[in-house]
Structure 1
């Protein structure tokens, strides 16, 4: 226990040191602009009071002085060297009513942030004067993304996350109505599987680190790095169309209004873990920072062997001797959980308007599943179920998670904004599972131990630009590169069954002892262009929007599996696997060990190209009704090349072009009530492995999975109706109904037959999904 605590704090100190090294230079006097004595700075943004959208080119003036500036394309403004004291601001913009803000207290050498909302001149006939405190409330209401969105969205903000015990994006997202989280990481929305939910980071698609599916585990993103998690449930043409449940966008932290440094830490314990004697996987070194590959690599004797030729016994012995001879869990007492984080940010560097934020987090946790049960059945006569395999066991897992962001944003003139957002996250799970039960394949009782160590990483770089082109044109573009890795080095499975004497001994078949070396890498490049033309008056402003999208994805996955077979006597095979495959059984004159590749394993490569173009309008019918309609065309080409360890290869491809229409009607019943209606079409494409007509052994579940190169994409027609009430800022009551009609949905069919568990994929004829959603959020005032 003492060593465990020492290692935890050592890793935490290293993480904090790394964060501090990054933070300190950003805070040094050489990089921070110093205000003149007796002056301060004022920052904020100007937004439309009805829509919450930023207002560019607004004039901001400090009353009674010559200090003034203009808001940029993002609505933000910055006033430097303003005399300290009580300040009054006046804001003007053509098409909007003027507003004066009084009672701003600016301290010497300090900074204040003041966001300001404006109403159209048609709705506000005279200039308005208000206090700073009252203005904060009106801006909070205007910036309510859920209230002012064109489509049905749910948002969880950094403030809400900070008030909850959520440690990552997955836990934060599960607070959205209609969202459930599977295995603590995979989102399922409106009862649909993860196939129908997509994930984006700062608006760009995140590549998937999972081998069997294109799903993003959201537990990769620590809560300390998040600004907002937005779940969009209705499709508009400016979004990728391959979702039916939701599109989840994770937005990393924005730079603060004034320079600040924050530190955080937390400790906790799980009563089912702390101090309890549980099975944990032994460490090889590097697990506490998520880099343990070097001590778990495939032995050179195995990677360099030609299994299609005759192999000498001495080579088999070397394979056993070079491997990391660890097969069993190590019982120990569970420990505490902890996390540490630090961040810094500001909006000026050397007196220039450059926003920056640097943030890092590290966390360690342990969990246990004490009574897991797994069963496979077969349909019998008279609608009965015949049990084939039934096992139960327990799992001990230790996990680390760390991540960092470095974001920069600056204005080029008043009409151009450039941003660079970089993110890196890494997680590692070290897991031991012990099962015991009956296996129908063996027709006997078994004991099975599995040791798994999984590293996952995501790194992204996103360059964005916004440009205000005159009064009525706005252009935005984005370029993103993302890299995802998933490594499962040296997974071991060892199975014992009862021998003739009634004792348990290692199986002498291919399933007795296995090692898996899994490695997946995916690269994703995305480019997006959007242009908006505003038409009409400010009070009833309409928009025409069009743009293009390009995404290319390249994935390589390798999953070689090797079986270690013991030819020793039953008395030897009754001992631990470490003894069975140790030096005594792999000596120069020994003939007890054989190593064979398992045919249902191998590798695949995939490339995915998606090109899209869209056009849409956002049109007001009077002051209460808005119609958002348009269509998106998507052309997708997917190519998959698969090969098994047995030497069989197969290619598959998918090539589709689809038009995806969308019609949304939003009615503002009152200032605090909305009624939303939407009818849209989206799609779902097969995953890479589902297309390959090759039988693989599922590296996660042990089932033989066969792909189908005849699969086609599924089309989904979506119908949504939702009523919303926003009684106070931060409060919401909504009731929604939805219905979905699927044409040729992709289904996974599993079957259990004597001696084998199999899965395959095929298109069903049709399917339906419908439901009701209720959301209530109330401030308790405590």
Structure 2
């Protein structure tokens, strides 16, 4: 006999009414019933509120009511029960199933049944002699039904889900994760071949792997495509760093110009049109184009776009290649013939100057002609901002004129492709209401979000706002962005609303994928601080967001090192619950806190929770992971018992049959480029323990220096921690690198693993130039 307790008094009363006739023992004060196993299985279903079988004992014939609260579950249960007892041991009351409702009478069965099982019941009957057989078979069905897995329709991931995850992985510096998501997009066929190629370019560019990008077999094909601005800039940078930069560093400007002329065919459409990029390497490549054409004025315009001193110096050197203008040949300026807006549009379009073409199109007075021109220009430019401009003009036309334009197949196709590019649907609010117009400016969007988080324009306008390019973010707007983000953080808005979460993610992606991240400007420091605070408040606990939080925390610390105490508290709170999937994040958080001066013993309780969870997990830990936790533990000092446990676990782990680090020859030089040298202190210490004769050199330079160049030339192994190093440095040392190592992340364990894997490949030849 087994006891069953009922929490609901009505369910107990109904079960007690039925169980008494079967010889069960009732305890009304505690609402418990003691019964045999098969009967108890039926009573348990009555207690937990699922579809139940109500056993009614009779003198010669028993009745079984299959009752439920909803029709769907009731029909499923009837089908299952019938297979077990009908027709061998029981039958329907009318030779077929009849659904009946409980009558709310004075009878306890009718009154309680009507209350608990509003969907009704089906009735079976059987001879009393079959009672125990039916109870056993019913109990067997109940056990199988409880173990039956629920039917779950698996939905393949959408392109948007995978794309957002890809961008988040790039922002977090999770290169392998980003590559896995790219493979999923390819495997599910969610993107065109061209878009997949563009994402691959972005993946390589974020890792600063310019040589690999330039040496792609499909580079020439990529150059022929109309590509997004970021992809265009990356492809030009790959060409510039691989071919032109070595000659620039050697001051061989004539040779560089000659090489550009020979290579121009490889660059295809990348070098066509008006230069609208502010990225230094791309501007330098355009400068060679203008020098080859002898256009001094165009070079001067490029100089106005340059944002760094190195690019300005290169532009000056390239301009010096041109012969000085002969004052005797300078004629009085001739005023160009006046062009109509339509003529100016067609001329700019033929020259590939899409920005000028759209500006001319906006000056066309006739509405339908203006919209046609804008649609054509936006379609050819491929820029989301141009698409947005053209579509807004189209949507503002009266409905009859929109329908008339859509009747033209070519125009209809252009509209469809532009709408797919921008993604928001055409506004359904009348254009006569200016307050309902979509927002097309980040600062206005954030200002509205801080004052009215429920404004319907926010979600509708976000794709439009997020399509802005780098040229939008001037120094003044970055300063204002910090203020807007601070207002949003303190406004009391629900930061986890989908459109607010998406907006913050897009801003993070833009800033963390900036080649110059983290920037030294004070305004950027305030933006990093605001994004850090909002990300922390949103509490989106996963690996990618956690690594993004760490990158923002370190960017904030570079501007305000005295905030380390509060940041250490935030990181411990963020990772307060040890989750094995976030083990690498916890170790990287320890790296950051150690590098910026946190006292190890203050982390002892937090470290102990994590280390004990890692050790208790039912999995095999490799030696490198155990060594890392032990090294952190020696700094934190969580207690001798835990350190002894780590040492014992390390001693019991599978020994290295061949230690590739110990096998490295005496004086083998490993050069590590990283912005924060203290981040790799434990890397150097662990490697030295395994091979004291290694020559370890850490370079934290921000730009190409003589020391950085010499290290790249003389090191036997070069390690570039791309998530924590300045773009100007990695770009400048590119011509001197030979098969560098790119760790999967900036954590010390990841760096150690990458060095160990490269050492295991062999190739211990000393650097030739040393």
### Task
Consider the structures 1, 2: one of them gives 23.1 for mean count of other Cβ atoms within 10 Å over residues 341-348 as calculated from the coordinates. Say which.
1
### Summary
Calculated from one of 1, 2, helix-only ellipticity at 222 nm (-39500 (n - 2.57) for each DSSP H run of 4 or more, over all residues; to 500) reads -17500, and the structure in question is 2
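None of the figures in this text is laboratory data; all of them are computed from the coordinates on show. From a predicted model like this one, the values you see are computed outputs, not experimental measurements. Cβ atoms are built from the backbone, for glycine too; each structure is taken alone.
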